[in-house]
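Listed after this line are the structures, all set down as structure tokens.
Quick note: the coordinates plus some simple rules give every number you see, no bench work behind them. Treat the numbers as computed from the prediction; the structure is a model and nothing was measured. Cβ atoms are built from the backbone, for glycine too; each structure is taken alone.
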Structure I
């Protein structure tokens, strides 16, 4: 069940690209994934259907996503996305985020992505389901229904093994430190992370 709509751009109902020739893949700013990565799109009647990941972001299609937040007490583990990522490269984001594959269990996807990006596993709890939309640059848009997961860790014992294709670096910040850095350098942070922290400044997700 959806808990809250955090932020929607004015054109989020239909996506920004439908009327602008974006069915022509030769005009896409980046090619579709090869082999295709199929994620759950969300139809107008709330049913799920398979859509190719890059297509969803070029057309601004409503789709399912997840975000994981790993805490050690008051400190949140955040990551700087690899500079080669297809959008928001080099920007800071929450611990990890991704899209489930079509028909993949959402919690299974969250645990998979922790392993793939950061090389560890932890018990996780689903906390909220929220929606937002945002321009993420390069002709790409997010319009996501996000399942938010929280985990607790002892960072002195947590072995992080970064996947360099996904993550450039990580650090642990308190809520005060994060809000200060975000206020000073907002462009250093992904649009969705800024939306999350603006809505939940106490990091109480």
Structure II
């Protein structure tokens, strides 16, 4: 903030910097409180916000619920594509920056889906650019759940505004068949306080036989 001299040559008092400094201090204190409360060990220096374990778990639950809902809308003849696009906008970081997405069944030149169009095609198909996509979410699956590595919080790492998870996702189709995939997610907390996926790697477990 720039301060100007008044008509009597007196300097105008500047309160904004002091207020901003006070707000910054409070923010830093809140970050430190959360770090100590959650016993975090690897938080990046200067972190202005902290993702909580509860936020990570909520984001994972939301992803599983959305996968099932896309399939339900497809089965019911509803506008599943518009809903899927909404899910991708809300769950992934495509509108704000880069996303590294390696879907379970993607292969060849289209293995990695770094665009929203590629991600949408993987989940619901229908793109000439990705003709191999049948729509993973259109199976449809009636149940989806996740299990992070180990017990308690072992499968979640928090580094301030980013968090990494590793574990498994289980999806069940209408016939009761359950498929397990290995899953790694990286979430980033935006300026609006919402978590979005910036890395998503999914693969079928290796079978040596």
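If relative contact order in percent (Cα under 8 Å, 6 or more apart) is computed to be 25, which of I, II is the source? This value belongs to structure I.
Upon calculation of mean count of other Cβ atoms within 10 Å over residues 139-146 from the atomic coordinates, which of the structures I, II produces 18.2? Matching structure: II.
I, II: which one has volume of the Cα convex hull per residue in Å³, as calculated, at 183? Considering all the candidates, the number was obtained from II. Looking at structures I, II, which one was helix-only ellipticity at 222 nm (-39500 (n - 2.57) for each DSSP H run of 4 or more, over all residues; to 500) calculated from, given that it came out as -10500? Answer by label: II.
If you work out distance in nm of label points 7 Å out along Cα→Cβ at positions 51 and 171 for I, II, which one comes out largest? Across I, II, distance in nm of label points 7 Å out along Cα→Cβ at positions 51 and 171 peaks for I. To test your reading of the models, identify which of I, II gives 3.2 for distance in nm of label points 7 Å out along Cα→Cβ at positions 99 and 123 when calculated. Answer by label: I. For distance in nm of label points 7 Å out along Cα→Cβ at positions 35 and 155, which structure out of I, II has the highest calculated value? Answer by largest value of distance in nm of label points 7 Å out along Cα→Cβ at positions 35 and 155: I.
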